[in-house]
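Following are the structures in question.
Read the figures in this text as sums done on the coordinates, not as results from a lab. Just so it is clear, the model here is predicted, and its values are computed rather than measured. Cβ atoms are built from the backbone, for glycine too; each structure is taken alone.
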Structure I
Amino acid sequence: MLTTIRPAHVSDAGAIAALTFQLGYDVEASDLAERLGRIVARTDQRVWIADVEGRPAGWLHAGIAEHVASDAFVEVVGLVVDKQHRQHGVGTALLKQAEHWARRSGHSTVRLQCSSARTASHRFYERRGFTSVKTQLSFAKQLDGAGAEGLRRLAPRVDR
């Protein structure tokens, strides 16, 4: 299976939304297209699509993060591979693309966060040289009155 990595385009929003649903996030393609348009226009973020035989089989979103307490790094903000294409090198190819971009951008660290329930993903990242550096809780506060419903959009459904 030939995997090609390419930059994402707004026209990929439907495919990205379908893959994102597999990750456990319910997102409308139109909402995703709007956000994607803003993201791909930025120089400090990248979204790549992995095409297998000409069809999107995965995506990765990475961005440069700067924090007061640490050197800047590249953060993998999201990564998903279609269930039919897992364990065929698609995720590895996407991570290599992000690592290449990090080096080209002058960053020596790539970080990511992964739900504690995704133990298979933990093993995937460890096999690719990532090290677990901390365990933390994630907190959020909804300011627009959407309450718990608004916060549910932040956490995926996780198949165990």
Structure II
Amino acid sequence: MTNVITNTLNRLSEKLALLPEWLVSLVIRFAVVSVFWRSAQTKISGWELFGQNFKFWNVSDSTFLLFDYEYSVPLLPVEFAAYSATFGEFFLSLAIFVGLLTRLSAVGLLVMTAVIQFFVYPDAWNVHILWAGLLLYLIKYGGGAVSVDHLLKKKFL
């Protein structure tokens, strides 16, 4: 009986090992982007394309109110925190989406996740640990074969 289970698990493991790395990286990148890009979209308005706002510097008044009353991060002025978070979510998400400077962008979003965890929503660790896991994967392995990073590496190295 143990032999049957071991053989079945070994065959399953061999089949799962055929899952391409580029697909795993791509799915993880899209999962991360979906969280942070959507958050940036709630903070800005203007220059709409395909239902997405691209006027990243047009941070809404409601965003400043959120950072003043709900997202109060110690030692950071409200305006600086609002702009920093909005720009980070916007640009780091775009970079991860196309796979450009993926590792560095993931570090930036991991820092943002830590700030959110410790200073804004400390009880939401069960969500933040999922974000952290995805970001740690990107930090360790990069954007994968379907990324600008991979194209640049092939061209210049």
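So the values come out like this:
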| read-out | value |
| --- | --- |
| Label whose coordinates, when distance in nm of label points 7 Å out along Cα→Cβ at positions 5 and 85 is calculated, return 4.8 (choices I, II) | II |
| Structure with the greatest value (metric distance in nm of label points 7 Å out along Cα→Cβ at positions 45 and 93, set I, II) | I |
| Structure (I, II) behind the derived value 25 of relative contact order in percent (Cα under 8 Å, 6 or more apart) | II |
| If distance in nm of label points 7 Å out along Cα→Cβ at positions 61 and 101 is computed and equals 3.4, the structure in I, II | II |
| Of the structures I, II, the one that -0.61, -0.77 was derived from, the read-out being log10 I(q)/I(0) by the Debye sum over Cα atoms at q = 0.12, 0.14 Å⁻¹ | II |
| Comparison of I, II by distance in nm of label points 7 Å out along Cα→Cβ at positions 53 and 69 - largest value held by | I |
| Mean count of other Cβ atoms within 10 Å over residues 125-132 - structure with the largest value, from I, II | II |
| Source structure (of I, II) for helix-only ellipticity at 222 nm (-39500 (n - 2.57) for each DSSP H run of 4 or more, over all residues; to 500), computed value -22000 | II |
